[in-house]
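Participant: What follows are several structures.
Computed from the coordinates by the stated procedures, all read-outs in this text should not be read as laboratory data. These numbers were taken from a predicted model, which means no experiment stands behind them. Cβ atoms are built from the backbone, for glycine too; each structure is taken alone.
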Structure 1
Amino acid sequence: MIQAAPTAVDSRLDRVILWITLGALLFIPLLFSYFKVVSVFGELRLVLLHFAAGSVASLSLWQIVSSMFQKDGTRREDISWDLSRWAGSSAARWTIVAVVIFSIVQTASTLLSLLPIISFFGGDDARSGYNLYDSLSMTVLLFSVAFRFRTLRHLEFLAYVLVSSGTVAATYGLAQHFGWDPIGGNADQLRPIASFGNTLNFSAYMVMSIPATMAIWHIRSKRSPSWMAAITLALGCQLAGIWSTGSRGPYIGAAVGIIVFFVIASLLLKRRDVLKAVAVTFIATIIAVIITTLPSPKGNIGLVRAISISGQLDRDSSAVSTDIAGGLSGRFSIWRSTLDLSTRWDMPVDEPTINSALRPLFGVGPDLFVYAFPQVGEPQSALTKVEHAHNLTLNTLVELGYLGLISLTAITLLVLLAGFRTVVVARRMLHGTNKTSILVLAILPSLVGKLVEVQTGVSRVSDMAMMFALVGAVIALHEVVRRSVPSGEVELPSKQSSTAVTTSRPVFIGSMLVAAILVSAMFLTLFISWDVRRTAASRLLATTYDHPDILTRTYGWQDSQAQAPERESFTVPLFKQYIQVANEQKALGNEEDAVRMVLQGRQILIDYEHRDPFELDVQLGLSRAATMMTEWGYHEYAQEMADRYIRLVELYPYFPGLFGTAATAMSSLGLHELAIEYADRAIATEATTKPWSKAWFAKGRSLYETGFEDEAIEALITAIEKEPDSEGATLAHQFLADIYETRGDIEEAEYHGKLGKR
């Protein structure tokens, strides 16, 4: 009885960890802010991910401690582990080693990051999956699948989770496609997003679920007609779902996954079952065609965008404009600049020499691509931030450096090798339609298709968590198939190598006990102080956002932002509310209240700036606040105004529009040489962006103030000709009216004065 209790506990922990993992993988792609439960769309899925990963990690360590005490804890036997003997020639086990190395590189990159707190927790609420907290959480789920799902039954559960979540998501996406979304309010989206927040993530999930659904059709030995019909209909909905998104990258990923499916099926299944799979896929395709050709307010966008794939491939990537657009040409532009960054490693701020030297090895830090890219990006007409390289490999290179790239490449090659070896062994030892072969078809093509899709997509936690799980599933499946091989077929372990580690039993137990306590404490501290606190703030904002009482709405915003001041999605909108009220009070003559509003808004941005000094919207807001205070006569803010605009153009040199705005600001402050310099930098990009009327105005004003009157008039006239209806043209008319009035040319002064009043 003394030995039985720990065994029962160990078994219960196994089941708890298994179901936590499956539950997380089922609901992560489906959870979002239903009926505005919280104010951030994808917040609930992140909370679930962090809770599940923390629980799994803590319970796993306590399970190890429990299993060690299950044996006689008083014995002083040594415990030895040899990496080389354990991994041997197993590609699956070396994949685990590569994943561990990747996590170590991520951690080191976070410590060396330009902004360690952003690299750990992440920046923008809509940008998930690349900070250390999210990545380590998904890695825990990967290990949970790799080590816990070592039976065909458990892997079958995982396949059901993928198929079920994919079917629910596809059905919801199709409802949006036909203009119906009572729980999310996203029926007006041109391309459906389902529960994912972005159409690319929705379609990327379909890339994984479609091959799994094709495989799961065969899972039952005696398939009833209702089962076959249900799975065929589910597959049809998924095919229709991905088609309705019009996402060309996922189209290619799904096609690759389906091709790999049939290649493997031809190797593992009986010919009759392969033909059945072809028939089911054909019928499901007909169902998808019927669904997508039904009348919809969106039209058949899938057909339009699928036809355009060849045009994307043929498009001249050296077109005049450098503006990043959608499709492959836009990605080529991003990729060129990203490769340039990986050779120069330009940073937005000066840093110690040792950090600069380590950048090629460890990158700029997790989740910081968005701040590194502007240093090398080509000039853009709009203030559109590029947050991801739209290629997982290149994004990893920038954020984690060459060590991150090497470890990611190793993971990819090793897991594909493990999958290949699994197919070879299954074909040799387990030929025919059996559960092992079916699970190979459910897991491997899904992962291969996803690995193709991430080369042009932007994965988030919603689809990335399942990708991590599939890597773990290939590892687990390899071990399952490996165990089915007769003992004579398995290579015997070599003698003890130099990688062996030996420690005494008490030391090992003590170390694991300390690790279990520390991990549990860290998990609870992080989850409560970060996830719970932020969710409470998000819930508060959601409950007061549409309140009929304006004071309740105002206090809701203020209290939510005060509770989670690090959330840019709370802080910047609140700042804009302060500015709006300030302008209203100024117009009413209540200058004291107006100034108070501006300074309150300015202060919350300054507090945010301490955490993230590079955020574009925050820097724009601080520049705006300083400008307003200066324009209202508070000249003690004039220097701050100048400094803010100088900082803006240094952080985001690929936005000529910022140079035009900064030039106008410098001109108004009397910094005319700097104004002309900034204006010329914006004007120099006009051939590949757009006309910059405000830059021409700033240049003309500064030229006039420095004594170059004729050149000034020419520049101001150019400002009007470039964009006749713009703000820059209006300012140019006003300034020209003053110039001509000074000259005594009343006719021209009246003409420009009239146009300047628009």
Structure 2
Amino acid sequence: MDIQKMQAAHKLLKEWKYELRPIDKGYNDRTLYVNVGSNEIKEKAVPQEMKEKFIGGKGYGLRLLWDGTTPETKWNDPENEIIIAGGPICGITQYSGTGKAIVVSVSPQTDSIMDSNVGGHFGPFSKFAGFDAVELQGKSEKEVIVFIDGVNGKVEILQAPEEPIDSHVLGEVLHEMYSDDEKDRKNVSVVSAGTAADHSLIGMLNFTFWDNKRKLVRLKQAGRGGIGTVFRDKRIKALVCKIPGVKGNLNNVVDMAPIMERGKQFNKEMRELDDSQCEMKSKGTAHLTGIMNDYDLLPVNNFKFGNHPDAHKINGDVWKSYFTQGVPDGCWIGCNMSCAKGVDNYLLRTGPYAGDKVIVDGPEYETTSSNGSIMGIFNPDFTIETNFYCDTYGICTISFGTIMGFVMECYEAGILNEERTGGLKLNFGNADDAMEVLHQLARGEGFGKIAGLGVRKMKQMFAEKGWGDAQFMQDIGMENKGLEYSQYVSKESLAQQGGYAMTNKGPQHDEAWLIFMDMVNNQIPTFADKAEALHYFPMFRTWFGLAGLCKLPWNDVEPVGNAETDEPAKVPEHVDNYVTIFKSVTGLDFDKEEMITQSERVYNFQRIFNIRRGFGLRKHDAQPYRAAGPVTVDEYTSKEEFYDTKMKEVIGVEPKGKTIEEKMAITREFREGQYEKLLDAVYTRRGWTSNGVPKIEHLKNIGMDLPELIEVIKDKQ
């Protein structure tokens, strides 16, 4: 590729200069607005109320999106926005896991408000370049690159016709194009999507970081909800940020000493405890695969089953053998967890890059399941290759896998056939044809284009065509609010069912992962206990997205003695670390109670934002029955003794003498009733009405009774 030729083809559409100035206590107190349709570029001052009530990250993204859109804004309207924001802690290098940003937009999949967290370097770099958030609006007629030059204090919109689209090649091109030399590559970060984002609703964004050890560009993903599709619909080829470099205290924190002390202690825990706990340094999150299978929680064949005899082929030790060991695999500077594992020099066998040797970022746990067991495929090479292509094409691996699980079950149920799939045999376990769907999706061809619509729209399409029973497809279609489920079987954990389906954006494990507390350890047996957990943990985890933090260092290594604390699931010593760090960065009065209140303000704001758009009510928190219990006869009979025992001991009905169908109906009625009771309990604990609407009194109590919010919900009390 001739990079000079590509750069020569650029046409400067707009240049805007701004004042470079230091960050103050974790904040720039300004955001960057870029409209790629009108070529308007400007900075916006952050009002004090926004700073106090929305904190940063996800909060800033939601506030800017609310102000920039109307209740009628569609995902592909020019006025839809993509906002990328870190938070006050984002970018410090003295504590692990401080490089996260949140991306917010109106989702093509859900039509409601999507937020997706992401690592890589763009979040911190855009902050160091001078902005607490980057707000993209408008729709360009031509392919453009937006360049934030944090070295010279300018922002450019450039027509860029020649660069490739797919992220792994585009990232390499732009890191070289915008750096002075190889040593400068580490000071550039690129946001891009890929060719599949042009042809589907499940497009995602890649955020690059330069791996100084490997001398390669690597990718981290903002995967959920189709935000990459919005990016490409705006004809943005890439968003590039360059800074002079990273050094000790660019956040200009109030007191560095406590941060360094807590960081040193955490690094000691990682050195001494990781090998005996989660093995993040050697396996990353893929260490979970075997554990989930052991506990009947690994999605197999579209969440039908929770384990499989072949799961040993994809367990943590297998992935360890593929991952390069002994390298500092952190996606942000100073992170000692080193969980961003990679497969080096992987020889691709299919697709447009067949024969190339590439680095594959991951797979993480979610991908070991979504691009594997959920399709009934237990072949690491299939998972690694689809992982690579999902990334470079700009496809969410979670959505792709859950889509394919649904498609394969529809195929085996006769809803789909070779005529309807264009000749593809999409039965469980068919790796070759599943791979072909992925490549078709990227080309916008054949059945791949249908798969790229997502589970919800496929259910509607198949029902309208008369291909299958709508209720059956509703039961097995693992989506909620239009977003595909992430990769845990929730049938025996009522709390996890709520942790998925009661989310604001749709079923994503980053909000509440309660399976072990609920199912394995029985720490939250009552509805009140579950409601308390479904209040605290979503609020606590929301705070990571406000501050600019990764969740993994919170509980993927636990201090010695954590099990003996009053609330081991909260990892209180690490919570205290975050309290100390926030105070040390910002100088603000802060404690663990205020942490939850900060999150409540933003969480309730997002709920009302969804209500403003016609969503966010009780009916939208409904779950597919597959998430709660057995839909099919073979599903029930695979654990018949277990389900019969539950019927007798929990439901109080004698199973003897009843047909499988009768027992399934009894089980379903009970489990669906339990979920409705859980909704009631959680809504009460969260200060919401029985229809899931935040009460005005509750908004007043948390200091979020803003007039624009009251206006939306005043008639829904």
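Participant: Comparing 1, 2, where is mean count of other Cβ atoms within 10 Å over residues 105-112 highest?
Facilitator: On the way: 1: 21.5; 2: 25.9.
Largest calculated value belongs to 2.
Participant: Now for a different question. Quick check on the output: -0.32, -0.94 is log10 I(q)/I(0) by the Debye sum over Cα atoms at q = 0.05, 0.09 Å⁻¹, derived from one of 1, 2. Which one produced it?
Facilitator: Details: 1: -0.32, -0.94; 2: -0.22, -0.74.
Among 1, 2, the structure yielding -0.32, -0.94 for log10 I(q)/I(0) by the Debye sum over Cα atoms at q = 0.05, 0.09 Å⁻¹ is 1.
Participant: Rank structures 1, 2 by volume of the Cα convex hull per residue in Å³, for residues 369-600 alone and report only the one at the top, that is, the highest. Spell out each step's value before the answer.
Facilitator: Values: 1: 248; 2: 151.
Between 1, 2, the highest calculated value is found for 1.
Participant: For mean count of other Cβ atoms within 10 Å over residues 545-552, the calculated result is 25.8, so let me know which of 1, 2 that is. Numbers along the way, then the final one.
Facilitator: Working: 1: 10.1; 2: 25.8.
Considering all the candidates, the number was obtained from 2.
Participant: Can I ask one more? One of 1, 2 was used to calculate helix-only ellipticity at 222 nm (-39500 (n - 2.57) for each DSSP H run of 4 or more, over all residues; to 500), giving -23500; which?
Facilitator: Values: 1: -23500; 2: -11500.
Source structure: 1.
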